[in-house]
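The next part holds the structures, each set out as structure tokens.
What follows is calculated from the coordinates using simple rules that are stated; it is not laboratory data. Note that the structure is a prediction, hence the values are computed from the model and not measured. Cβ atoms are built from the backbone, for glycine too; each structure is taken alone.
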Structure I
Amino acid sequence: MRMVLRWFGEGNDTVGLEQIKQIPGVEGVAWSLHDVPAGEEWPEEKIIEVKKQVEKSGLNIDVVESVNVHEDIKLGMPSRKKYISNYIKTIERLAKAGVKVICYNFMPVFDWTRTELFKKMYDGSTALFFENEKIKDIDPMKLVEMISRNSSYTMPGWEPERLEHLSKLFEQYKQVTEEDLWDNLQYFLERIIPVAKENDVKMAIHPDDPPWSVFGLPRIITNKKNIQRFLNLVDDPYNGVTFCSGSLGANPDNDVADMVREFSDRIHFAHIRNVKTYDNGDFIETSHRTQDGSVDIHDVVKGYHDTQFSGYTRPDHGRHIWGENSRPGYGLYDRAMGVMYIWGLWDAFERSKRKRSNES
């Protein structure tokens, strides 16, 4: 297992590279060019600039999170050919810079959805929260205003240049069924995976967050059956998954640890996150500790250990604790504790394995 931490870039993150470097076992960052709109080619000079910044701090840039997919590709419009061509050029440039894994998603309009960014918890900390009843009644534009209110930082998946066309996008997606989205995803994969394979870059799709339809939009990367279908669209080791225990774990019907064991050889990037779910469909993000949420993080990490997972991992969203002022879900303190909780489990499994080996 190779540990990284998400980093949003100089001037766009309260967490610095020098702080990330001090977290035990963290060897790299999951990064992106957040100022490049979806669909545009990533400039080589900007890629190299980030590479120099990160490597100067003794970290690597092996994982990119994310190269966003233009909506015209998801919609299956004729213009998708241009945007896929741009995507391919970006893959090639990232490979040239040494990138090994690219995380992306195929969620229409919104990459992730929450109704509150700083929900106060019983202990005084705050966390990202999803209120099921509220999402049914809220105007999408009101939600956009709430998410975009923290204008000091870019909010991945909620970029202004994309959301300014929100009404038009909703109108376009009225004609798109889940089967249409599957077809458009296959079209995309059939063109990018050969390029990724040729350049030795593994593509890793992120599950839908949450894993069900929001505002009537189609969502397809939601459960075990659909992940298997996705992998079969282009059955190639370079076509893989960013397996997010928090996104998938928001639906109690998903056996997350079982899915880790099932898909381990096609998981190229692991997001480990705990959420507490409620019978009414609400969920809130918690500490990574198993007992604090509804996802069996102990068994999730054991699943990775049992299958000898050697891919990239990061703690996903953390709470906001100890008065830290950070972008929602991405402070330093709780994610650093998440790293150490994951390593603690992993080290315990390693010790038990060595002990069994010595006794046999």
Structure II
Amino acid sequence: MTKMKAVVYDKPFQVSIQDVQKPELQHPNDVIVKITTSCICGSDLHMYEGRTGAQSGIVFGHENMGIVDEVGAGVALLKKGDRVVMPFNVACGHCLNCEEQKSAFCTNVNPGFAGGAYGYVSMGPYQGGQAEYVRVPFADFNALQLPKGKEHEEDFALLADIFPTGWHGVELSGFKPGESVAVFGAGPVGLMAAYSAKLRGASEVYVVDRVPERLQKAESVGCIAIDLSKGDPAAQIKKLRGGREVDRGVDAVGYQAVTADGKTEQPNAVLEGLIAVVRPTGGLGIPGLYVPKDPGAPDSNSAKGYITFPFGKLFEKGLTVGTGQCNVKKYNRYLRDLIIAGVAKPSFVVSHNLSLKDAVDAYDKFDKRIDGYTKVLLHP
């Protein structure tokens, strides 16, 4: 077989299922994985909506798991038949950043850009896994082995990105057990950040969004829902806390933030909200995506990646800021073991398990936040 089915980006708001070339081993350290689950990520929607420099023809899919089907001669740890999940980061494993557990910023796999990923604009020549097969380079480093069988399929699939990324957002904020946290955005990453804060011993977790299904998901894991459509979220949170601010804040929205009506883009809305709601000397974790170029930006500055926010207030309050993509390998084996032990079950965010052939409709509904589409898993 030389062809396979895959989800291909055509143009803004349009993907299609096409026959594309099946990946082949290109290096002795490669493996080919037969995909069992690939997820649609909120980050995919930035490309889907035409809000990046993505060109037609990209095979989407950076959240991938499956069964090793072919093994390069230089692969030492993996064998055919192994069940694996891949971090969305494509990384070499031996550059300075990789050695320091900063695999999201590998300097070897995508020269000129800090880091690589499957099926994402500017992130290197790595075909995505919303397909029947995917090639995994530096496979011993980039594939995490899982128990054989089909148990925890939904949970393990989330180890590719959103569970570690949510955990990373909390980590970036400087969180300590017993502290209070405000998470802006109850999409998959925001829900995972809130869930991670609960797992790590947060005293209170507030989750800000305006989509009822998302807020209900947050409440289902013991978080306090803050409906953006009902007014300034920082003011709502402080009112509930008797005027007190929270210890930590997480931005799980990024550059396509909107005002309370949900219709007007305001790229700095979440940053302003976090600075307003986090206590002096607290911390902000920003795993939400920000880009250097945005073709659909609401103003000329944010089109170039320049976003205005109250730096003076941030300085006055002595807030620390952590940002950047998640170094998935730093966390994924530990989160895997939490799943196996029954301590964590991140799949509460999953709303739909669909066939790969249903991806076109799934992208449309997920993008419109309708019919309860909160997290979609695709199965070839």
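Out of I, II, choose the structure whose coordinates give helix-only ellipticity at 222 nm (-39500 (n - 2.57) for each DSSP H run of 4 or more, over all residues; to 500) equal to -7000 when calculated. Please report the intermediate quantities before stating the final value.
Working: I: -12500; II: -7000.
Answer by label: II.
Work out the source of 1.9 here, i.e. which of I, II gives that when distance in nm of label points 7 Å out along Cα→Cβ at positions 210 and 338 is computed.
I
Hey, distance in nm of label points 7 Å out along Cα→Cβ at positions 194 and 346 derived from one of I, II reads 3.6; which structure?
Here the read-out was taken from I.
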